[in-house]
Structure 1
Amino acid sequence: MAATQTTADILGTGRRKTSVARVRVRPGSGKILINERPLEDFFRCILQQKAVVAPLEHTGVRNEVDVLVRVDGGGITGQADACKLGIARALKKYREDIVDPLRDSGLLTRDGRMKERKKYGLRGARRGTQFSKR
């Protein structure tokens, strides 16, 4: 299925760690495609599937809209959370009356935690070298 943009597409971008999800929401029947694959094929874990559909479930528009997502970078959990934020942001533009349920459930808040960088003289971000007495 081609993900060409129509005039009815509402766009949203979600980020988590190093994952970026570009989301398109359009009126439809409730299909969710991630990288041109169904949700259940792309995210095998139930927790990640629930994370992706959380904005749709909280607002009650699960069967009203079709969602197309292009996600890349990071790992599986980061991609799922990036999709969640992107869908929530797109739904905010789709209907202004559903902003309060999204905000109350914390779905519009970006998780700003990133990997801490490695420092010189250490083996990782905080781990030092092992002390040798002799």
Structure 2
Amino acid sequence: MGLILDSSVLIAAERQGRNARQALAEIAVSAAGEDVAVSVDTLIELAHGVTRANTPQRMAMRRQFLNELITALPVHPVTVSVALRAGQIDGENAAQGIRVALSDLLIGVTALELGFRVATENVRHFQLVPGLEIVTL
């Protein structure tokens, strides 16, 4: 078993003034020996946040956080099987009038494909991904 980290968990840590190493050390305690990783989509969301920082200092801090994270954790790509499964779930959800943000869907399906849970502060979106186990840290 393992954890895929959603950006919401990492953004919360960064906003509380922790660097990536501190945040990951805290997560490691909660994960109790489980593998911890991120989806490439989490990196996209964090890179977006770097660019949208409202001060040069905040931009530098966010960039450092992202760089530390990239070197500390495995990053899982969107594979063909992730893409096909995400498309199927999105189609099934759309037929029922349910929309899940594409990035959240891809993060959730990455976790499913790996047999991992997703760690998030955004339970509302991830509970719309069938079969996904959600953890709040």
Structure 3
Amino acid sequence: MRIVLDTHAFLWAASDDRRLSPRAREIVDDPDSELLLSAASAYQIGVKVARGKLQLPDDTGSYLRTRMAAFGMRPLPVTVEHAVAAAALPRFHSDPWDRLLVAQARCESIPILTADQLVRRYEVETIW
């Protein structure tokens, strides 16, 4: 299964947080899953660290690289198509990062691994 992780899903998987649902853990641990981390999530994590809202055990770049490697994740770049699609979405969600993830999932025809109820209001497949 090809799937993009919401930022919180990535952080919870990387820290073995119990808030990660059993289904989400199953997908993350499945070697046949093609896990994608959006460049938008990497940026969001970096911003949160810089603002003191998130602490990581390593610098942001090292943390992302090692955790992505541990899970066999691939990066999902943000394209102009993704940005345009995100700007056109209804404002169900006030978080621009989440709207960008929704747009990426829609443009790439892949589900999002997310616990965010607001993301589920969009026409996008979500799994939790």
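Each reported figure results from applying straightforward, stated rules to the coordinates on display, with no laboratory input. Since we're looking at a predicted model, the values are computed, not measured. Cβ atoms are built from the backbone, for glycine too; each structure is taken alone.
Worth pointing out:
- Entry that produces 3.4 once distance in nm of label points 7 Å out along Cα→Cβ at positions 36 and 108 is calculated, selected from 1, 2, 3: 1
- Structure (1, 2, 3) behind the derived value -14500 of helix-only ellipticity at 222 nm (-39500 (n - 2.57) for each DSSP H run of 4 or more, over all residues; to 500): 3
- Computing log10 I(q)/I(0) by the Debye sum over Cα atoms at q = 0.10, 0.14, 0.17 Å⁻¹ across structures 1, 2, 3 gives -0.28, -0.57, -0.86 for structure 3.
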